[in-house]
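See the structures that follow.
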Structure P
Amino acid sequence: MDIEISNEAVSYLSEFPQHLCKMCGKCCKAITTPYTHEELVKLAEEGQEEAKVFVEIFQRYDSVEAARAAVPDHVENILNQLKKSNTDFDESKVTFYHCPHLTEDNKCSIHSTRPDCCRRAPRNGWSLFPPECGFKGWQFQQREKVKASVRKLKEYLAELELLDDNFFLQERNKTVKEMKDFIKDKIKPWEKYGASFW
């Protein structure tokens, strides 16, 4: 049994459907991260490469209101999703950014040298898309692929529950306990998206 999250479920770059993009530019005009601006700058100063690139490339809006004025529907969509996923949500701690390299016709003026965070966007089926984004169907497909992979892992985990934790699985070169821990580690990143209920 394949106990890995399938490459097909999480690696989509080889068949990334660029043609679905409606070129509205909203995803480049309103970007946020899980960090406050201060935390992001600190991470950059500590040498965290992705944070460093992010603060070098993207420009911060002065306020959430300034971001709302630029891209109202996308900003509201992001804020609503953040409120749903965080009971202690504090809008004042959210920082929005925009890309200064977006042209008037919503094209990337540094496309060939764009940072990795842009090359990998949208990151997965749980990325926050602007309303009416062309990637919505793709998003649904990606979510379903990941859910199917996680369900397979959970089925294998249920089978392992029938065995003694110390039993050695020769084909995996692990004990049942080690295998169960390995599978739980594979599932864990998806728990924030609801994997406990899949």
Structure Q
Amino acid sequence: MNDDVRRLSDPRELRALAHPLRTSLLAALRRHGPATATHLAQRFDETTGATSYHLRQLARHGFVEEDPGRGRGRERWWRAVHRGSAWDTADFEADGEGREAAEWLQRHQAQLIARRHEEWIARQSEVDTAWRRAAISSDYQLRLTPDALAALARELDEVIRRHRAAGDAAADAPGAADVFLGLIGVPLPPDAP
């Protein structure tokens, strides 16, 4: 899998990604590695036909590809091409369907961030103290210009990439675990408390 985050600029790519099963399939391949449509169907309680169809749609738009080093006969293994996807919602304002897809993906991300945080809150008392101390649950309010927010996003991306590379190098280190990090940076409405 390529380490890069894929920048989406084509509305068709964004629309292809804006589907609940496709985002789940892609996330599973990114986190757990290559799998067959059958394996993914079992994981998500779907039919193999549905997972196979949606994997082909993701492949058509370059999100996943067949893994030629795996499988026998008709068995097809799929792998993610990139570690993440990113887009600028403003790039899709002129395309109604692209704008709807961008908004759907934003809502999906917001729900995922909220769900992961709720899951953490529910299970944190059962987790090792070191992880409880290391976990992040903060909010910040900054006064920025659009250019300053864009610069902050670029800097955070560089920091995250550096830590991802270090984590990959130490993947088998004792105590290592996958970590979910969700960040948003949006201007507040003038009447926000």
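Computing Rg/Rh (Cα atoms, Kirkwood Rh) across structures P, Q gives 1.04 for structure P.
For helix-only ellipticity at 222 nm (-39500 (n - 2.57) for each DSSP H run of 4 or more, over all residues; to 500), the calculated result is -16500, so let me know which of P, Q that is.
Working: P: -13000; Q: -16500.
Source structure for this number: Q.
Supply the structure label, taken from P, Q, corresponding to Cα Rg over 2.2 N^0.38 Å, for residues 104-151 alone with the calculated value 1.56. Here the read-out was taken from Q. Computed over structures P, Q, Rg/Rh (Cα atoms, Kirkwood Rh), for residues 48-95 alone reaches its largest value in Q. Looking across P, Q, the calculation of relative contact order in percent (Cα under 8 Å, 6 or more apart) that yields 22 traces back to Q.
Each value in this text was obtained by applying a stated rule to the coordinates, not by laboratory testing. Just so you know, these numbers come straight off a predicted model, no measurement behind them.
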